[in-house]
Structure I
Amino acid sequence: MLKLLAATDNSPAQFLIRLALGVVIFPHGMQKVFGWFGGSGYSATVTAFSAMGFPFWAIMLLMVSEVFGSLLLVLGLFTRVWALAIGAAIAVCLKMNHLQYGFFMNWFGQQQGEGYEYHILVLGIALALVVRGGGMLSLDRIFARDRRRGGIVF
């Protein structure tokens, strides 16, 4: 099962989108957990998400996937798991907070909220990683290698 989950090719494209997703999602997690980058921090995040009806375990999963999942994506460790978690989180966010504002981001402050174009990009990247894996330079490749042949394949 682990070998199947970790299977990937040596694709530089998968490597690049893995890095992009990890680098973009990490600051969002740091906002929620530590209050960095103008974020609200752990207590305010838990309070806000609880008020929206999310159970505590789901809030914790969100924070773990955005902070640790994004870092592990950069390393390419359990790429499919973290990409799926981040994709699920962004899909929920799209549905609950952005769908009603239309497609476009609020670039010029002329609408009430932010649209969902960013969310579609994140979903596309996450799904590509779920389907194809982490690509070149991923730690997943260590678990996917053929043990009979030996060696680490990066």
Structure II
Amino acid sequence: MTRVQTAADPDRVIAAARGWLGTPYHDQASLRGVGCDCLGLARGVWREVVGDEPFPIPPYSRDWGETGCREVLADGARRMMIEMPVADASPGALVLFRMRPGAIAKHVGILTASDRFIHAYERLGMIEEPLTQAWSRRIGFAFLFPAP
């Protein structure tokens, strides 16, 4: 039997994500106002919107050009989120980016509008910016946060 999940309220997801704006960039961290990376944003929004994280996140490489046959980040998201077609991604969706052709998805953002998203930028920390064509063409996967 397939379990049907209900998606979290997108306005709540966006509000939670915006609460992280201005948090400095820090690799593999997830502390609002102190430091986080892109996955740290997703983890922090999960904790605020859904609840406790369901499993510990192992250390991961910062290599945006990493290649391989396994989409580790997407596989992890599938274990706990609601996957949707990229073309259907809407505000509140978590999107995974492939930063180079042939690379696996290694960057995460949260859509705040059809043309804007929040993500971690190494020199600027957590920012909200336009979802330009350059960004949107890199989206490889889209997921919704489940309702608690």
Structure III
Amino acid sequence: MSEIRFYHLQRASLEDTLPVMLERAYGRGDRALVVAGSPERVEALAAHLWTYKPDGFLPHGSAKDGEAAEQPIYLTDGEESPNAAKLLILCDGAARNDVGGFPLVCELFDGNDDVAVAAARDRWKSYLQAGHQLVYFQQSPAGKWEEKARSG
């Protein structure tokens, strides 16, 4: 079973949080698959990852870039998983049926959007019933991630 971490974004945006998570994963040598809600969102996030920090570098690509298997960070809105990723990051409410194929899954959802929060709660219940290990993180007033709940 997978460990699935829920990140309740309230004080930081996806654009602020995603690069930090990917920097850590890439620094550990982990390959990541990022699934967004639409092709347009994939390309917007891909462009953002090139420019989010002047001195930063996160090698990544999408279907538009080719050589998907070679990308340490691959962004998609589909079901493909071409880069042998061990980390799956779901954002914009994107869902996958193969979460059990990844040791670690991170669900990032907008805590200021009631529909996104309700959908995250539904996914939590579904993952719990499937037997996954779940962890819920929320940002403190200072912006630090704090574990608020854990299944099992």
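No lab work stands behind these numbers, since they all come straight from the coordinates. What you see is a predicted model, and the numbers here were worked out from it, not measured in a lab. Cβ atoms are built from the backbone, for glycine too; each structure is taken alone.
A value of -6500 was derived for helix-only ellipticity at 222 nm (-39500 (n - 2.57) for each DSSP H run of 4 or more, over all residues; to 500); which structure in I, II, III was it taken from? Label of the originating structure: II. 3.4 is what came out when distance in nm of label points 7 Å out along Cα→Cβ at positions 35 and 99 was calculated for one structure; which of I, II, III is it? Clearly, the read-out refers to I.
Out of I, II, III, which one gives 20.6 for mean count of other Cβ atoms within 10 Å over residues 107-114 as computed from the coordinates?
II
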